[in-house]
Structure I
Amino acid sequence: MNKFKLVIGQIIVVTCFACAHKAFASADLFSLSLEELVQIEITSASKATDAVRDIPASVTILTREDIALSGYTTLEELLINVPGFYHIDTYEDFLIGVRGTVGGSLAFLVNGTLQHPTRIKSLSIPDRSRTNIPIESIDRIEIVRGPSSVTYGNNAFLGSINIVTNDIDKASGGIVAGVGSNGTSKLFARVGQEYDEGYSVFNLGMYQSDGISGKFADLMTPEQLEQIWEDGMLEKLDGTLAAENLSAELSGSYRHIDYGFRYSSMNYGFYVFTPGYDTGPQIKLTNWHGSFAYTHSIQQQLKAKISFVLSQEDYLATPDFVLPDMRGNQFQSSDRAELEILLSEESYQRLQWVAGLNMRTVSNASNRPDFPDLGFFADTKSGDANSQALFFNLDYSLSDALSLTGGYRFTFLNAYDVKRKRLEDGEIVHENYQQQSRTDDNVRLAAVWSVNANNMLKLIYGTATQDNREISLPEPELIESLELNYLYLGQRNTLSFSLFQNDIHNVTRRTVRFDEQGGVVTNEENESEWLTQGAEMIFTARPFEHFSAELSGVYQTTEDRALDDTDIDYSPQGLLKLKLGYGFSSWVASASYAYVGEMLAGYSLDYREDTLSSSPNYFGEASKSYDLMSLNLRYQRAERPWFLNLHAFNLRASEFRYPANELANFELGASGPGRQIVLTFGIDLFGSH
């Protein structure tokens, strides 16, 4: 009865609160033509202003209208439907895969500001806070595929994602509320104000869900379940992966000053090794950013920009596995300070260039797992990790038809110490590691040939680096990427087709060694060499008014050349996605379909001699291919400031599995989300319609 009252209360909230957008009729969702879409100018690709069509990379732009048409409930759901993307939910983290590689491979920005660094040495903090952005706050998403280390430095391995949440032309203010199945509820508020010499936007969002469900007996073989099962353990995931998220953001501009402040708090359950006894293990993940930038026009086209960013991230995991009432926790934290100075010239005859100096410090990196009931304790603290980088990007037009792009980044990373103390046989053991100084060199080369007004060819080469998290592995992963892209731009349809190859060196993998006494030693090594080759196609069409369609597909193979060309884990060969949308009168309807191919589970390797085994030991079975279908129905009239949206994710309740990993090591794979139906209601409180 109490739960019933709660649901009724949520429905009352839904009918009383409302939207943060300018009201528009359903037909307006199709108002931006394909020609206008490719002419949108963005800065996230190179930190210079470029039209999407001219950027020497494969670029996807999603507008507020695209989001409204599909009715996504969360940013994570949106990313699932991006052409060429796939995902894995490890229950602790939400990993994005692109072009054969998953996790930690994309620079993530909000309003052009790079978020807190990922892949920090000695830390294992998940990246999930990057997606804790209310979907209602997003005005535009800019996705750039291809190595982006020249622009953003380390850990911009396969591209960048820039989330724009402060486009004052797209919103004024109001409230959105929603309620749905699986304990889903959301509330969002936005206030935007435009001034004579600037603007400010405040976004506040709350979201909760009961999370993914499933019986443990369906995720494990009988032998695995019997091996780990103890009396009193939970039999289901149901409710143990529940999430409560909060996001608050203030950003804007005044004269020549841009500023932004963002706070994210996520409380959610995850899975570690065995079923829990009560709620299951829990994570509290908090993150905040503050940024300030000043732009000065030296001459008419020559600009200088200085920006400063501070950020912090904390992770607190509390246990509920292995033993009833287990004590302890794991706390991780890090701070970041970053200063960047840019000079840019955007119109000097045929030359456009950007040059910059970047200085970053990651400090107070700490990782302290303490589980006394297991006799496990460690405390790792890192010294300040400082880096200094010089970089440039330039574009030169040889003619109206041919332009060349070149970029280079030189980064120097200072040496620093890492100190660890741990409990071994009842005694505290002290260990000291030194991260040696190193230099990184990254390049970006491209040629863009406009065959005519409708056809373009882009040849793109780039390199990027990506740190691993292991203290014992100083060398970063390195990617060399080559891509040939054909782009057709028509009035009613566009086509992007790419052939790509990624050659990745120093890939980290887990290994198991057997010593002379028969003991087992587990460690990490960076001896894998991955080669990805593939083709990607994205076709969009608006054959007639108020109808849109998008078809995309990827075929790719990724092999580990150090393991006799064995297929790697977490990498599907095939992806296929379809989106359809149609508007009539005050209604708009859309449907989406996503297919993801089979993926191998994570694996480790045996060293029974000094030679590398060619037979990996997988954590579980390969996950089968799956497909997801979603539908959306939206009602909105231009003369009324409110809308109503009904969204169904995974409408057919397709059962699918994520491949096993070290923590969620289900031999039969981890359950994916089931059907979710959400009703959202919104109204513009300020009458800007």
Structure II
Amino acid sequence: MTEFADEYHRQVEEAGGMDPYVKEKLHVRKPLLDRIRRYTPPKGRILELGAGTSILSQALSREGYDVTCVDHDPNIVSLQEEIRDQMGGNAKSILADLRTFKPNGPVDTTFNNGVLEHLPEDVIIENINRVLAYSRMYIFGIPTRFNHGNLMGDEQLWSYGKWKDLLSQTTAETVETFSYFSRRRIREAINRLLACKLYHFSTGVGFVLRNSKQKNTAYGRLDLNENTGNGGTDYPPDWAEIDSTSVPDIVCPPPGPESKKYQLMAEHHTQGFSSQVKGFPVVFKRAHGMTMEDVDGNTYIDMSSGICVANIGHSHPHVVRAVNTASKQLMNCHDFTTPQKAQLLERIPTIVPYAGITQLFPSGTDAVEAGLRMARSVTGKPGTLGLNMGFHGKTLGAASITRDQGDLTRHFHQAPRPHCYRCDLGLDYQTCKLGCAEQISMMLTSHPDIGVVVVEPIQGWAGAQIPPTDYLPSLRKICDQHGVLLMADEILTGMGRTGRMFCMEHSGVEPDILIVGKGLGNGIPIAATILHEKHKTSMGDVSASSTFGGNPVACSAACAVLDVFERENIVERGRNLGVFLRNRFDELRERYDIIGDVRGMGCYLGMEIVHDRSSKEPDPASALSIYQRAFSKGLVWIPANHILRIAPPLIMSKETAERAVNIIGESIRETLQLSQ
């Protein structure tokens, strides 16, 4: 074995075995792996040059890609085969001269990691041109150095500039530049020296290239944003930053005269406004990041995100640009496939690994209805079971499993919800042995027509009602025992809202059908119904066509949203913000007895307002007073009868969130003073 192979075996031993070693390597190389997935069509052909341990290739092969590993060292090729057997992959190994190797046909994506940096400059240029001659995309990383030089300070600037200069001498078009690690001070130094804006830079830089003479985007990422020379991004990292001391800014007691004028106009022609609007009928004209402005010039802190829509902030510049670009090209073509639609469908499995079939729709309610049709197709059973106080939409089928509205149509049933603070069954969680779940099991036995159970992992309209930790795993087991599908409505809780990309991930439960919406488009209407891959072959022909389903502008927006999630680490940012807010809400509960319960997860939290904690009697009058007072002080949030909810953009700073919580505290104190 070569020294490299010996070093590999040593690292595996130090890691504690193959599994932890692979997990660590995939984590470190995730930026590279993510881009290979993004730019390669499903089951596409991938080539790895200078394969090393070929861990990435074996991982990709297990996902269905056709992967080949090439190396010039016979010992490394043998090691590739060893890794393949240990990982259970099927990537092929080839012994060949990397300087002259050509595959027997076109390749979707060629990639390598840490190879080019060791070559002379003329060889690098020649290699890039050669690879781009047979590959649609070429993706490579330079993890730590350039031409054997360990980089510090100004040398990093030199390295990045050197690579940009080299690439300009090739046939390559730089589609994206990405980083392995963030180095803020280095980035700031580079910006000063170059008088520019470089948003991503590090000791590890990667490039996504394609031949500048080839404009084939049939499968790959679209030109939603031209290369800006800013590390592959088209917006500054501080685009949403504000001086937290400057907000809220109330210049006119709201609702002001302009708000009243427009609201009166609307009420003359329509009805059915939400409780949020009824409680405080302001009229908004613009929003940016984490703030909103009404028509009277008042600026508010947004703690609602349009009810869990603007998860990455209002009018995110990357999404705005994607929408503008797409709308100039094609705004609608019924349900024909477009590059934007294909790209989004290709990327859904990167956030839902078990995705088998994805159908796109313009609204969450449409997606719920499609999920019910899917379930009937898979199981052959017409019945549906929902939970009391749930909310799934306002069309007939969705409304029949929404809240406690009775049986609006045949074969729709309702079961008690898991509400431990105020149990529907009058039980105590410590001794009930999940009586609410047992009720579902009994109903499935007595109603053999039921083919699907529909749940929100956190009930929204019911007031951020979160089930006990063992509820969803128990429900999964019950559904499996009865041959019933489990459908998770994550329209509200998905897209990072609860500290994971999807709330179901907290329980380790994979639903048979997943409904996604709201935050997927960040303000542009789009939703998805996703069927688990294990049911893909058992589903009959269900019509998924929709006039605006898979709309190219909406799909462009959704792809841009996924870009932002990757680039800005949105899920982790939301998780950290959620911990901060939960601690502050718990402090308010300790201070004020009127708060009977604080619940929720991540950046979706609620507080239940009661007359006293012993009786737990709801106090909707005080809740309305608190809601309206906070709103008048510049806080946009969400009422649910006697329960008050917050759902801020996941990018909100802790300083701004602190000001919002202080406003809530002030409003509670004033309400209590008036009631005494």
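Rule-based calculations on the coordinates, nothing more; no lab input. None of these values were measured; they are calculated from a predicted model. Cβ atoms are built from the backbone, for glycine too; each structure is taken alone.
A few remarks follow.
- Read-out Kirkwood radius over Cα pairs in Å, computed value 26.4, structure in I, II: I
- Source structure of the calculated read-out (volume of the Cα convex hull per residue in Å³, for residues 89-384 alone, 220) within I, II: II.
- Per mean count of other Cβ atoms within 10 Å over residues 297-304, the highest-valued of structures I, II: II
- Answer label among I, II for the case where helix-only ellipticity at 222 nm (-39500 (n - 2.57) for each DSSP H run of 4 or more, over all residues; to 500), calculated from the coordinates, equals -12500: II
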